[in-house]
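Student: See the structures that follow.
Only the coordinates and a few stated rules stand behind these numbers; no lab work does. Keep in mind it's a predicted model, so treat the numbers as computed, not measured. Cβ atoms are built from the backbone, for glycine too; each structure is taken alone.
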Structure P
Amino acid sequence: MTGDTKSDPPSAEIRATATKLRISIGAFRRRVQETLAAGDVTNPQLTVLSRLDRFGPASTAELARREQITPQAMGATVAALEKRGMVERSPDPEDGRRSILKPTPAGRDALGSGRSAIVDKVAHALAASFTEEEIATLDSAAALIERLAGQL
């Protein structure tokens with residue numbers, strides 16, 4: 001199923017799997033965004049709060065690079081979070097010209113609420129519509145999808 005070298009083009013089977021992943025992950029992501037739209041925090045805002053929570057303080061430019069979006073788009077998201085008191089800036093101890101962002105207690109609360117809303121919705125869907133075996137398969141697949149995301 002895999003090629004012998006990194007220069008081998010992916011097989012038709014691998015490309016078909018990649019297409020299925022793109023479609024299914026896209027659909028999952030849209031449902032998550034719909035869940036967040038019902039709350040106080042947008043998906044991009046939750047992503048920023050999550051990054052800061054998971055990886056520690058960062059500059060707007062670093063966040064933009066990590067999310068593969070323009071600094072301007074990230075700046076707009078960060079500005080909205082600042083306005084709502086969910087992130088705060090402080091001088092970068094290594095480079096005083098830069099500022100570093102970190103979540104405030106209000107930002108951590110919003111992150112927890114957003115994550116909880118998503119987890120609750122997914123958990124209810126799993127409990128209502130999936131067998132134990134299917135849930136175990138999804139659990140294994142989640143680790144593989146995360147590993148795949150790290151390769152992109």
Structure Q
Amino acid sequence: MVNENTTFFKKGDFNHNNADNITKSLKDNSFFKAQHKVKIKDVEIGNIDDLENVINEEKAKVLNDPELTTKFNEIDKALNANNELRNFRSYVENNQEIIKEFVDLENFKKKLILNYIASHKSEYDVFAKLYSETKTRRNEITIEAKK
């Protein structure tokens with residue numbers, strides 16, 4: 001969740017998930033109970049409630065629509081399920097142009113496959129040549145196997 005409305009989150013570097021993880025760690029390790037403080041931008045924060053409020057205010061700058069917030073929270077939970085999905089989230093944050101491809105997944109899969117083949121053209125050419133050269137022998141084996 002990063003856009004131009006937030007001064008706290010930074011695309012590709014520090015998102016709401018990072019902020020939530022840090023908040024949880026500070027809370028779990030009694031950081032504020034030990035009278036420590038954190039400084040975010042120019043704001044000094046001395047307790048967990050204030051930190052959570054700052055993070056929630058920043059989230060609110062990004063998401064003002066309650067329905068959108070609910071959907072976001074569902075997606076957010078799913079994207080935090082494991083490290084691979086967190087990496088995927090980071091990739092999408094840094095390559096937002098890919099989002100439009102998700103509308104037509106079948107076409108996107110075709111593009112990925114064709115791109116992969118194009119980037120491995122020499123290997124593909126070797127495979128295609130071997131496939132063509134062995135066609136007669138494969139047919140003979142198939143006929144023999146059916147006997």
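Student: 1.26 is what came out when Cα Rg over 2.2 N^0.38 Å was calculated for one structure; which of P, Q is it?
Tutor: P
Student: Can you say which of P, Q returns 1.4 when distance in nm of label points 7 Å out along Cα→Cβ at positions 45 and 85 is computed?
Tutor: Value 1.4 for distance in nm of label points 7 Å out along Cα→Cβ at positions 45 and 85 corresponds to P out of P, Q.
Student: P, Q: which one has FRET efficiency 1/(1 + (r/R0)^6) of positions 37 and 109 (r between Cβ atoms, R0 = 41 Å, to 0.05), as calculated, at 0.25?
Tutor: On the way: P: 1.00; Q: 0.25.
It must be structure Q, since only it matches.
Student: Consider the structures P, Q: one of them gives 0.25 for FRET efficiency 1/(1 + (r/R0)^6) of positions 13 and 93 (r between Cβ atoms, R0 = 41 Å, to 0.05) as calculated from the coordinates. Say which.
Tutor: P
Student: Given that distance in nm of label points 7 Å out along Cα→Cβ at positions 29 and 133, derived from a single structure, equals 3.2, which label among P, Q identifies that structure?
Tutor: Derived from P, not from the others.
Student: Assuming -20500 is helix-only ellipticity at 222 nm (-39500 (n - 2.57) for each DSSP H run of 4 or more, over all residues; to 500) as calculated from a single structure, say which of P, Q it is.
Tutor: Answer for the origin of the read-out: Q.
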